[in-house]
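Got some structures for you, see below.
What follows draws every value from the coordinates through simple rules; no lab data is involved. Since the model is a prediction, treat every value here as computed from it, not as a measurement. Cβ atoms are built from the backbone, for glycine too; each structure is taken alone.
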Structure 1
Amino acid sequence: MREVEVRDYHACPTLHIDGRPVTGLMHWKWNVEEVDAANFGRCGVQLFSFIGQLWLGPGPDPSQPVVYGDVQTPFPAMKPEVIDRTMRTLLAGNPDVLVLPRIRMVPPEWWKQANPGEMMVHYSLDKREFMRGTLAAVTSSRWLADATRALITTVEYFEEHWGERVIGYHTGFGQCAEHAYFWGNVISDYSTPQLRAFREWLRGKYGSVDALRLAWGQPTLDFATVEFPPPESVLGAATSMSPLMLGEGSRWRVDFQQFSAEAMADSVILQARTVKRTLARLGRRKVYSTFYGYMNLEANSGAHFAVGHNAQQRVLNSPDVDMICAPISYAARQPGGFSLGQVLPGSIGVHGKLYYGEDDTGTHLANSHHGFVASDVDSAIHNLRRNFLEIWRSGGTLWWMDLRGQGWFYDEALLAEITRLRQFADETLARRQSTAEIAVFASDRSEHAMRGYPLRFAGLFIEQQLHEIAAIGAPYDVFRIEDLPELVKQGRLQQYRFCVVLNAFMVDDALLRLMRERLCAEGRTVLWFYAPGMVHEDNCDVERVKALTGMDFALIRHGKASMLTETWLDGRRVVYGYSGNLFPRLTGKDPSADSLGYYVEGTGIVAPGTGDGAALMSKRLSDWRSIWSSSPGMPSALLAHFAAEAGVHLYGRRGDQFLAGPGWLGVHAKCGGELTISLPAPATLRDAISGDEIARNSRTCTVTTTRGETRLFLLE
């Protein structure tokens, strides 16, 4: 029987099938036809994924059709006859096909009608009212029992009948089977099963009711009667608000968000354990794959409250989880945009798991919009190439997804490009080690203390800042700051010269100390945003910010001013930041630091004892440089300036996205015209597509680009 696992290959987690490392490249389509397997088989892509709803049986009335009402796409139930038909179709198109079945762990309508009290309950931020969800609560013991039973049966059937063709299983609770409570403007979940679980979680965290009462500041609390925080308590005023939940009552709200994330993470672990134990009982060794860890969500989406993905340590620590998946970021897929992960690929790899990117970008053959639809085949090709190179460079792999089942890849030019990318992947499988000199850190724990409505601060500090980082002109790796201990243990920090800390507002004492001792060292430059480490015991602790940054600050708790920063780059004034009224905030008052920028609206900030209104400061310490910016949204030109000063090699200064690996270089063009490329050492630069020599034994060359073009070069 086939054996499949993820283990390191040349220091990168890699899919191994029967002991052989493989690229993992895959096609995904829900309404499988022979031609799909045949087309991708001709490209050398033998892996295929298809989807089906969890089959719980026919329900109480077998004469009635089984309906799943949570999606518009009519995904079939993953029952024996559907499994058999799909597998025969795939094998008819490609006898060498291997599959990763994707099972949507959602209840059919008959189950929902029989168990109305087990369903999720959301609070709509648009209507300001509660609404019953379409999915079962992930803490419902009845649902979990029924779902795991059905999952075991499904795995057993696949293994008995098609085990030689199956490499593993991909499952998911939640909306879109992505372990999200809801995608949209809601707070979740307020169901009865979730409340029972919340009370048990609080008992486990605090141990005694006295400890709970002290933490929440509510002297009459009891574990048996505690309630969820009311939805309005996690919201802020639209005119003036804090991005953080601070002060009286904040622990109640932070606990709710932490619990919600951990409950979702535990549902992932349950599925993984169920699959792996079933496989072990059958004597099989295969992989388990899941969606989890989305942090780079759309900045203007309300989903930050309802995603449930901010308990990543639990999933990353699970020995039963082999592959962590996510669609690429949706916000900037257009030609001339960016390819970014929604997850943090660096952290996935550090934990020995394989990052699988889902490229569901519409090609020119798509007839419905999903993020982006290419205007013609050339645009589709350059988007495919850009997205592949970013995922591949980050140590991951991907599946090309025909999301709507419309034949998005029925074009010989597209298939030729997929063949080229597959060949490139084969040739560079042993050369995927990171060459980045920039490390970016985000904190999922800090998300528990962040507000998400009406202003999406998580997106402000993460997605919109990542867009600017991607335009620096150099590759970068993205990690959780909570994984710093693992990076130190593996000796990974040494390669990074410039570190950007996006949202580490709430870190414990041990992590703060490690950041100060190991991150802030070895000649590195560390850039901090807003208030690193400030949230402590539900309040602002400026001393912790000083301890991290090495600089002195004044805390401004209230005011009426935008958080726009003005600075000067090459003698010209540049303004960036957030135009709304955001407090509390810090202002620099360190005479030993260099003030590089100031609040545009400093009235009420500049005063005796609070400094000169500095909003951007730099300080050189014993063996590192600290840069602090109050405002997020720092533009790429300023980031590139600081990166270059830190000793980072910049391949270009035009704002294009550069994607680099050992012996190769990709660039996605932001604009048309001449692009000067700088190499870290003399090399011969060859176009990987045409084979043309661009430059010989040179450190610089100039190429002509058009906006949205993705060029791929080999360095010899």
Structure 2
Amino acid sequence: MDVYAMPKVFTDHHSWYSAILSSISQHSSSPTATTTDTTTNPIHIYTYTHVLHGFSVRLSRSELSVLQSLPGFVSSIPDVRGEADTTRTPKFLGLPSGVWLQSNYGKGVVIGVLDSGVWPESKSYSDIGMSEIPPRWKGRCVTDSNFSASVCNKKLIGVQYFNKGVLAENPNAVIVNSSRDDDGHGTHTSTTAAGGFVKNASFFGYANGTAAGVAPLAHIAMYKVVWRNNIYASDVFAAVDQAIRDGVDVISISLSFRRDYLYEDPLAIASFAAMERGILVACSAGNRGSDFWTVRSGMPWAVTVGAGSLDREVGAIVTLGNGISIFGSSLFLRNSSVSQVPLVYVNECNVNNAGNIGNKIVVCTTYDYAIDQSISDVGNANVAGGIFILRTPTIERIIDISYPAAFVTPEEGRAILNYINKSSNPTARMNFGKTRLGVKPAPILGDYSARGPSPTCPSVLKPDIFAPGTLVLAAWPGTTPVDSFEQDYFSSFNIIYGTSMSTPHVAGVAALLKSSHPEWSPAAIRSAMMTTADSLDNTGMPIKDHAYGLQPADPLGMGAGHINPKRAMNPGLIYDANREDYVKLICSLNFTDKEIKTIIRSSRYNCTSRTLDLNYPSFIAYFNAEEASSNGTATQVFRRTVTNVGDAASTYTAKLADMGEVNASVKPKNLVFKRKNEKLSYTLTLKGPRRVNPTLIKGSLTWVEINGKYVVRSPILATRLNIENRFD
């Protein structure tokens, strides 16, 4: 609704909306009303204050038509459904080596989490060592049918649930009206972001160590919107509205909606309101895999997070009869070991033609296209165990294995096969619940992590960054099974994967940065994380992509790179942006006046200086001419402004990575700052064929401080992908 159209007779928008719904109800019940659909009295669900000027209501089509004809109506969107997309990760991210001390462990910062609730009995929610609740905090813990506000403390300072939208769409659904987590997802994500220190944490022996969130002294506020994977836009709007009112500093959202346009995406609308109030919103990129245009939550005012591995593997030690030990990836839970038994090789896992194998460990080579069938066939043969030789086993296979089995690389597999071929009586044993640290290469971009460009805003390169999301250990509800094969298995911690797991890592780092730099805007915090991200793995080589046979990852998968909190604390330069900058971009997307108002919640805006060239720390250019003759060249120019947050007097020199047939140039080539917070601008020009080949050409622009103290890197991508085909 257009808040400026509210009649003066009403004292506030709540009373205005109530009057509107009352008039619609009267119209529907009028004997003169005609309709082709069944009408009922409008069911009012929520009234919103911050995320949008409006309300959610259940209406018939005819009632919606009446609403659309009223003065002040701007737009409506359906109540769409969304979907839900650690002992080692803090050390892998370098947090203990100065970052925690520099940021005071996130002390005083409040992270709001939209998810499936909390399990307050978890030790990760202990408030030992926590500071007092900030006086500015306006939130609360709400007692409900299965949750007592008395369990909240200085760690867990806000807990509420929102399910009116779910119930309106599913009136016969059986739901416990409680913020208590009966799924596990919310407990896992919230403690990943800000869980306290818990010694001797593990998952059935796997990943043993001290668990801690990224910002262990930050406060947590949970807004439950996930109900057994039922997620509705109206509930998400209400939760973000409440989070803004409560005074959170960072919002972590590990869920997404499949929407084609920004004005249809509930998270785009809600996060815009949060951004206006200085709240950084971290959203998951989604788990839709490696195809182009699959990334979700691509709004340029939020941080869109991909996922990858860390330098830890969980699995089994395979000890051969000759004493050689080999590590195999696995998350098998039911037996801790397989005793010394005969070892047999079966070609291509074809156990059906291998006769009665019996109590033996089967070794076989398999391939990505056949792995599911291979796992099933070996399991159905009732063997003692299985060892699968596979170049890049997917995380789903490692997690879902239901019998004693492990995955080894071809290199490790050769050692096993050599032993079998040279031994007259090969044997082996398997011991599960093992962990290996310092694995190389790491990180590797996950094959499940969704890829850009963003369908909703193709002019801004997405995702922004990636973080640990593969086999992440964090807290879990004590009554929610971690596995239910043949029987239920329970644990206080669980190891799961997805961009849902990487997002709270980024939210936690944002909290650390907010603690150290409270004056920074959400865009400044995002910039610090992006321009200092790692493009190289722990072997010093380009980060690899699991989806493409461990070839180098590109910016459509990893964004600017893997998050590096230590460097982000002191980035040197930042790319800042504010509401007006985002409005200029929105004005350039060919939206109607009402569609623009839907996002920015105001009729007072100016589109005279519209531009797609947002002051963003990354670049994407489309060289995608489709004409029969696409000869000639095209030029694209980007203008950026950087703010000096490093040393007062400093000079930076531009370094451009080679982009083949695309020529990149920057002016000026040097930026000379005389004082802190000074702003300087530059232009980046890309010149290349009107249609580039190959599909993606990647590069980078790096501003290097002349003494090497600061390295400020931005990814560049030139592509021939056609924006018009992004919804295919």
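To test your reading of the models, identify which of 1, 2 gives -6000 for helix-only ellipticity at 222 nm (-39500 (n - 2.57) for each DSSP H run of 4 or more, over all residues; to 500) when calculated.
Going through each structure in turn, the value belongs to 2.
Assign the value 0.70, calculated as FRET efficiency 1/(1 + (r/R0)^6) of positions 136 and 600 (r between Cβ atoms, R0 = 30 Å, to 0.05), to the correct structure from 1, 2.
2
Taking distance in nm of label points 7 Å out along Cα→Cβ at positions 48 and 616 as the criterion, which structure among 1, 2 has the greatest value?
Largest calculated value belongs to 1.
Identify the structure, out of 1, 2, from whose coordinates semi-axes √(5λ) of the Cα gyration tensor in Å was calculated to give 40, 35, 21.
1
Suppose you compute distance in nm of label points 7 Å out along Cα→Cβ at positions 232 and 416 for every structure in 1, 2: which one lands on 5.0?
2
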